[in-house]
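The data blocks that follow each hold one structure.
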Structure I
Amino acid sequence: MEHRNRLRVVVIIASTRTGRFGPTVAGWLVERAGRHPDLETDLVDLAEADLPATLTDHDEEPPAAVRALAPRLAAADAFIVVTPEYNHGFPAPLKTAIDWYYEEWHAKPVAIVSYGRESGGRHAAAQLRQVFGELHAVAIRDTVSLSRYWNDFTADGGWPKPAAECNTTVETMLDQLAWWARALSEARTASPYQA
């Protein structure tokens, strides 16, 4: 069998709120992605990235925190965004983080893992599809939506329960992400993407 290089996936924790659930989801997701033969992950927590809320003008040099994260995003073959839904949308720090960069997103697939109350974050995911489309990224079809995620804690406080639906849907999402990441990586190598 032909040896293929593993694809680099940047997992982004979107929430910066105190008491957030995002790190729990991201930890589970990184562990699941680590089992996939084609994927390796790089975890970016926006609460730790310290990206400024105020964007600079196009002719100004970006702040140090923005410059420090740029190579990690540029090196990615794909992205997974872990986002809550706040008021039918995604968190403001995520929008700011997305807007700090441009070419880093081009011609790369994005998977969305969302969580919330009854909607499971689907409103936030729909908005992210529009935003990433504008940045020439490809939002893959299958997502993981965690409705009422608090019901999937085990008796000893672990998450998620073995029977939780997300344990199945994540496999489909990761397989699709790997396929798109491989296809788009090969396409970018054959012909650099022009926005």
Structure II
Amino acid sequence: MPRARPAHVDVMPGLALPIVGVLARDDSTHAWARERVAAALGAVVDEGGPWPFEATDYYAAESGTPLARRFLALGERVSPGRLADLKLATGAIEAEAARVLGPAVGVARPLNLDPGLLDPRRLVLASTKDRSQRIWLRDGIYAEVTLLYRSGGWEALPWTFPDFRAGRYDEFLDRCRRRVLDADQA
């Protein structure tokens, strides 16, 4: 007699809220990014920040200093399978920023966009860099669970970036999580 498959195997994953982390030096670059992200990916329904980005100087040579991080939450929840699409779209926006804004502000990379998907249990970020904890999606894009939501709060993992680990974005992430939970109950 064949073994029964667990019920969860055939269940579609829930929809997740797209968010985009924005690293830039100034408000005008952020506003430019917000406009392009909304045009390419959908309406921005919430914003967080700015927070000084002091966790690393990794971007200083390409992007200048001081940098600030902001977050944009998009209004339409999507399938987790769309994460690679989000990263490819934000990569195109970054390339446009380098061409259009870079010469004017004197840096090669005036904008860094980090898209992710947030659901009630986790925040997953996309990357073009392969690491042991990242899963290949397609077209040079990887996925990484960056934070877990457990016991009423966001929990860092050993590889979680220092600025996410510090908890400074938790209030924004909590608002986004509440948005997903409210949509699931509607």
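Each value in this text was obtained by applying a stated rule to the coordinates, not by laboratory testing. No experiment lies behind these values; they were computed from the predicted model shown. Cβ atoms are built from the backbone, for glycine too; each structure is taken alone.
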When distance in nm of label points 7 Å out along Cα→Cβ at positions 39 and 159 is calculated for structures I, II, the one with the largest value is II
helix-only ellipticity at 222 nm (-39500 (n - 2.57) for each DSSP H run of 4 or more, over all residues; to 500), calculated, reads -9500; among I, II the input was structure II
Output 17.9 (mean count of other Cβ atoms within 10 Å over residues 79-86, calculated) maps, among I, II, to structure II
Value 18.0, calculated as mean count of other Cβ atoms within 10 Å over residues 31-38 from one of I, II, is from structure II
Matching 15.1 (mean count of other Cβ atoms within 10 Å over residues 103-110, computed) against labels I, II points to structure II
